[in-house]
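What follows is a set of structures for review.
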Structure P
Amino acid sequence: MVTSDTETMRHITTVILDLDDTLWDLPLVISHAEQSIYAWFSEHYPRINERFSIADLRRLRENIALEHPAKDHDLIFLREQTYRRLAQLCGYDESLYTEAVAVFQRARNEVTLYADVEPALRSLSQSHRLLALTNGNADLSAIGLEVFFDGIYTARDLGCAKPDPKVFLAVCKHAGVEPGEVLHVGDDPRNDIDAPRAMGMATVWVNRRDRVWPADLELPIHEISDLTHLAVMLNS
């Protein structure tokens, strides 16, 4: 489905793109990263595998997040604390967390882009300024997409996460743009559409899986099924 308003799009100078589940399938990425770190533990710190399953590690990380509510926007911090706790529980030096995080991050950045992403980014970057805004910790340089973007903003760097209004205000301030010049694009109805819309930004909902829009939110004005439609919408 594609719905749009070309008049609104004429005022857009800057496009802010979400990353996870907008440019690639996040569950597949995280599953791969979890399997990679688990295999690494098996080789280097086998007592962890003897005691914990991948599901156990996931639950441990969730519990760590509950222990640090003020840091729930900082996913790397939470992973560091999880691996330090694992080391303590299994009788290893907790310094292992440094290399463990690096192993996880390397695998986390081994993403498979949706087929429409690279051609759309190439087209969009020729006509608009592209920025990335993510609650995650993807590395566009490692992924190979940094050439299309003027900057990436993460919840870890900003000190808070979408849908906090401070996130969108901080990006506009850093980028030197007004909200009315910005189009925010992403898959999450609350984080990527409702929140930036409340800040005066235009928004486009990327609905790749024919999801049903939440009944408690105002309907999106712009909806697309992939980024090919976004390039057409902005450059028509």
Structure Q
Amino acid sequence: MSGKRTLLGVLTPSSNTALEPLTCAMLGALPGVSAHFSRFTVTRISLDTQALGQFDEDKVIAAARLLADARVDVIGWSGTAAGWMGFEQDVALCRRIEDATGIPATTSVLALNEILERSGRKDFALVSPYTGDVQARIVENYARAGFRCVAESHLGISENFAYSEVDADTLTGQLRAVAGARPQAIATYCTNLRAAHLVPSWEEALGIPVFDTVSTVVWKMLSMTDNDPAGITGWGRLFQEVR
């Protein structure tokens, strides 16, 4: 028999094409650690009732139960809906996943918030592809939680698949725009952005830590399974600096 493996279960929006390859590449240097994915329908991001209904907990729990069949060690929701729906949404979701599967759970947003708290970074900048009203709701929810968004950039896109089509030059332009406010950190806030692999170059150019929401949930899942996140190198300061 081989040594013990660590199996990370990841809940994925159905139209997402970025987070799976990024997550697997991130974990490539960790022997015995692998990611396993389960999807549920998410195609559009908006504040209207139909779009919000995509995140109905029963649909997410059904996807989580499929991951439980693979006997994963932890389940992470690699998505940012709690940013506009309220952080308590993810707290309740994790509790339901744990009740339904017996497996501990976390999310990209809860992990990001923990990272900001642990590193003492209350002033941050927000970069996303979302529409203005979604972005504003995210900023409001962070303000209520004691964080200050000192600069933001959004692209006004609502189709979830289209987020993965945003190119590196556009993302770099967004980061450069918000960096002028000298935030303590920049959050790239959408798990269908092809952004996580660009973080080291942004951090070097801007001198500001960048916390990507694909990376944050990986960081937390590793911590929850007694794997040192510092084993991930070349993906930004988060993995070496935040404990």
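Values in this text are rule-based calculations from the coordinates and carry no lab data. All figures in this text were calculated on a predicted structure; none of them were measured in a lab. Cβ atoms are built from the backbone, for glycine too; each structure is taken alone.
Observations on the structure shown:
- For percent of Cα pairs over 26 Å apart, the highest value in the series P, Q is held by structure P.
- Highest-scoring entry among P, Q, by FRET efficiency 1/(1 + (r/R0)^6) of positions 140 and 204 (r between Cβ atoms, R0 = 25 Å, to 0.05), is P.
- A value of 22 for relative contact order in percent (Cα under 8 Å, 6 or more apart), calculated from one of P, Q, originates in structure Q.
- Mean count of other Cβ atoms within 10 Å over residues 60-67 from the coordinates reads 19.4; which among P, Q: Q
- Calculated for structures P, Q, FRET efficiency 1/(1 + (r/R0)^6) of positions 84 and 172 (r between Cβ atoms, R0 = 30 Å, to 0.05) is largest in Q.
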